[in-house]
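What follows are several structures.
Every read-out reported here was derived from the displayed coordinates using simple, explicitly stated rules and does not represent laboratory data. All values reported here derive from a predicted model rather than from experimental measurement. Cβ atoms are built from the backbone, for glycine too; each structure is taken alone.
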Structure 1
Amino acid sequence: MKLWSYVFVVLLPLVLRAEADDGFVTTKGHQLILNGSPFYANGFNAYWLMSFASDPSLRPKVSLAYQQAVNHSLAIGRTMAFNDGGSNPLQISPGQYNEKMFQGLDFVVAEARKYGIKLILSLVNNFANLGGRKQYVEWARNQGQSISSEDDFYTNSVVKGFYKNHVKTVLTRINSITGVTYKDDSTIMAWELMNEPRCLSDRSGNTVQAWIKEMAAYLKSIDGKHLLEVGLEGFYGQARHQGNPNFQVGTDFIANNQIPEIDFSTVHSYPDEWLSGSSFEDQLSFLNTWLNEHTQDAQNVLHKPVLFAEFGMSKKDGGADKRDRLYHAVYSAVYSSAKGGGAATGALFWQLLLEGMGSYGDGYEVVFSEDPSTANLISQESAKMIKIRKKHANLRNIRHRGRP
């Protein structure tokens, strides 16, 4: 048995690779499209992939994460194409890069291709984790720029130049493993401008809106093949602030996603954090409304797909039972839309970890072997999304066969 298990594990990536969807993900109206058919799929977040892949002794963990994801019917992985300053950075200083870390990102992309996983790569963080806006403005300050706050990230010309250079560097990177330039690699599903952009000094949303317009146009001037999304949490602007969880952060789900270069919208969902003083039932009620409103807005107002790119609940707050109820609410809302050909294209939980990665835990992690009920729920719900994709693919094949 051990020998056959070993052969299966070795051959599995090759089998999956042979069946993988190699084309670029595109859009048609409010749907994502892959190889001519609607692409509905769930996925996972794993910010640690590049860091682990930069250490050859830890690379097998990246492969294992992909294998476990595929075993649970997950098809999209979201991770970080940034690590600015600090220890083991990708970008050591503006324009100076750590080749070892970049080779780690190369492995992340190359290995995802083997397993048929589409990647969303985020290009900078709003928060100070892994550098983010704070590091960018500090770099500019060190060069003599007058910086009043981290919000100058969006307006200072030097800082914007740093960011554009990073965008260009990543998009034009030639993968040291595959030889394929990132901007030409269909393994990458989409680029993300920023993880959870916020600008508290301008809650009108105008500052962030101008930054998105400029950076989206710049990125698309380099790469016209890949999809682009902002990285928004989904907070509405002042006109619809009542839909937010009692605060605004200087973004506008509608206006930000109406920018032509933005191909699909994203929403994050953390009711336990946003409504920490409320009961779980109230949090769940808010979540259901949040999911429904954004799905309807994506379909009827934006006419673009929506991906629930982060969602989760800390086990520290309610244990596995409450978390499973929250997961079920998200998956059910997405499936309800998807089975009717709607705008909700999938959901990516935060976050996937492996056994022995306790130091990376934040309470929101899922370790499949240690969270069996959640793992089963993820697998069952994600398999339903695969069935939707297969149904559309079969219908497409039937139509093609019927043509003269």
Structure 2
Amino acid sequence: MHVTTLLDDTSFAEPAPSALLLLGQGRDLASERGVECAGALPSPSDPDLVDRARAARAALGERAFVLGHHYQRDEVIAFADVTGDSFKLAREAAARPEAEYVIFCGVHFMAESADILTADSQQVVLPDLAAGCSMADMAAIAQVEEAWAVLEDVGVAEDTTPVTYMNSSAAIKAFTGRHGGTVCTSSNAQVALRWAFDQVGGVDGTGKVLFLPDQHLGRNTAVQQLGMSLDDCVVYDPRKPLGGLTEQQLRDARMILWRGHCSVHGRFSARNVEEVRAKVPGVNVLVHPECKHEVVTAADMVGSTEYIIRVLDAAEPGSAWAIGTELNLVRRLAHAHPDKQVHYLDSTVCFCSTMNRIDLPHLVWAMESLVEGRVVNRIVVDPDDAHWARVALDQMLALPGI
């Protein structure tokens, strides 16, 4: 198997557990929910940890359904009934009404979506409540409501359709539903944006989209797939008056992009692309659309997590690939395709730190608690938010080709 040294090198320094709260001990008030993980977790050095996980999973049987996001650690993925991206996993959970418990090995907004889409009789469990999402954190509901008030004051709100990325809180999805918008994923953003523009005059009309919370996905979709220009896009910074824009800029813009980004995909640069092309002749650069515009335009192929997996599965033996997405997935793809050269696009290690909060000790603790009859870390969305978020999600499901 040909991979970069980074993928095989185990000598890099691991972040201190206190920095990431990897075992949930302590409190991080800056995290998405700022909570403690109650209960005594098994030690990560427990030699019986894997056996305990197997025993708890067997004891739960069909009462539990374990979902594992693609960015999870291998030790967690090993116990997942289904792997996928956030929306695929939420839909899979909804398709298993016989499961009393849905154990979501992902981050908070994903578990919220599962709670919205599953039956009232099902209980969604997140093994570590501190597993938030920095991107979702960048769009707080109070900030978004204030921004909408700004658009109303400027006189453009009635011509604006909100679209939120799946990577957002239930409150933001509900906001979108209340204002006639929709949700999108990285794979259907083009269809969702085209629908949103069609609400007021079409793509070539005068309507606008407020895109939350990832500016890069919004910009890349508008420019690369809908044929708009970078001048059609402005970035709204909720920390500044009028979002750091003038009233005229808000009136002229077609895409009002929230100032948010993914901490993993935002690390990749055009320089990374140049360097890998110089080192690996004939390499194919494949990146996620959450990457910066300069990276997307320099890449050969751009697509969602599921798209990246499909491309590697279908690639010719001996072909070389540099992939710009989360490292756990890239490393898993490298091991799954020993007949291909799989390289990580960045020159430094970049795991999704919040996704990595879900580790085997947390999963074992959650499953053993359920075996004992205790439901821990249950995710329950406010009923009103759940209703309006479901409206926005249903609108997405009604889009053509979904």
Structure 3
Amino acid sequence: MGYYISQSALKNLKKYAYKGVDKSLVSRYVLSPYWNWFIKLWPLTVAPNTITLLGLLIVVFNLGTLLYYDPLYYTEKDGATGPPRWIYFTWAVGLFLYQSFDAVDGKQARRTGMAGPLGEMFDHGCDAINTTLEVVLAARALNLGRSWWTVASQCATLANFYLTTWEEYYTGQLYLGVFSGPVEGILMIVAIYVITGLFGTSFWDQRILTFTRLDRIPRIASSIPNLPLNESFMVFGAFGLAFNILSSYRNVHKARKLAGKSALKPLLYLLPYVVSVVIQISWLLSPSYHESAIIKSPLFLPFVFAWGLQFAHQVGRMILAHVTSTRFPWWHTMWIWSIVGAVDANLPHILHRPPLIQSSPKRTAIFVYLTLAVSFLTYARFCAFVIKDITEYLGIACFTVRKKDAGGVWRDTSDIHDIDVKRI
């Protein structure tokens, strides 16, 4: 029995084999030659998970520059004076490097003989955290800042990630379509950072019909709203989400039919994500949609980070269920904490009495930061236990290129290969 994973689930780890489908033309004809060159720069002594972690740390550094220049997460239209334009170019480079590191860690795993379920878990875990970090950075570059548009972006982006994980659980494969988040989605955000660096955040406040000069065509001007470019981008994202929902379910439906199982039952397992979003939105709606106490305050970023960590924990358990062939996780214990926060904040509407916990701005701040701390600690505990269970059971290391030999001695993977060859 492991610290977190049951003995029967641990046994299933040895049956796991990664399967993926990538239909992206950009990935195949543009990025793959670059990735094949880039992987050769990495020594065989560097563990694949180390490459993954380094990529995430680059994005964390990008976030650090945002917090340094704009700790309150204001936008220029709110009176902010930073970040300077050159910072957005560093975000573009950082995100592109993250994509590069994320793309070659699997290649490094195969080069070093370290491919397996731990790499799958670690890779997806870093991707889940990066998802929220990029929402925060991209929303700042688009001049959205503290707004419901940023919240909508968080909901849509996390939904895409949840769908991909849900789809992989039921099909046994990771599907990347012609347009996918890890490839085209990231490149699109890189382009946003570059454009913001060139023209400033106010560029995105221009009206789309005015910018494209389509407002000169009466029929178009009268039938299509002349939204700002940043809001138009959000609408485009909504259509993308709808397409991904249909695409993911089509793949799940096909896989379930081939297996002779119900194609409707998997839809029930989309509910955990819906529940988590409803809880967070309910909390943000206090005291009202237009005067959200959290969105309109410096607590917005800590709240979003806590939400992102809870999401990473949620999908981490989904990925663990996938690699161990165990039941899909319905419940997340952090829901209880967030429900308490949401109900307490909305007591004036529910019981016509003031909140018990968040009764003042100071106490609200303490509770939100405490939520962030608890979210981090519970997710960190999950990661530590899962890594420990998998490494001990499979006899592999997480951040070094080592495995246990038949005698239980830690050795470099190349040494184990040489020993096996000599025995043959």
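Each of the structures 1, 2, 3 was assessed by distance in nm of label points 7 Å out along Cα→Cβ at positions 59 and 139; the largest value belongs to 2.
Given 64, 55, 46 as the derived value for Cα extents along the principal axes in Å, which of the supplied structures 1, 2, 3 does it correspond to? Value 64, 55, 46 for Cα extents along the principal axes in Å corresponds to 1 out of 1, 2, 3. If you line up 1, 2, 3 by mean count of other Cβ atoms within 10 Å over residues 163-170, the top spot, with the largest value, goes to 2.
Computing helix-only ellipticity at 222 nm (-39500 (n - 2.57) for each DSSP H run of 4 or more, over all residues; to 500) across structures 1, 2, 3 gives -21000 for structure 3.
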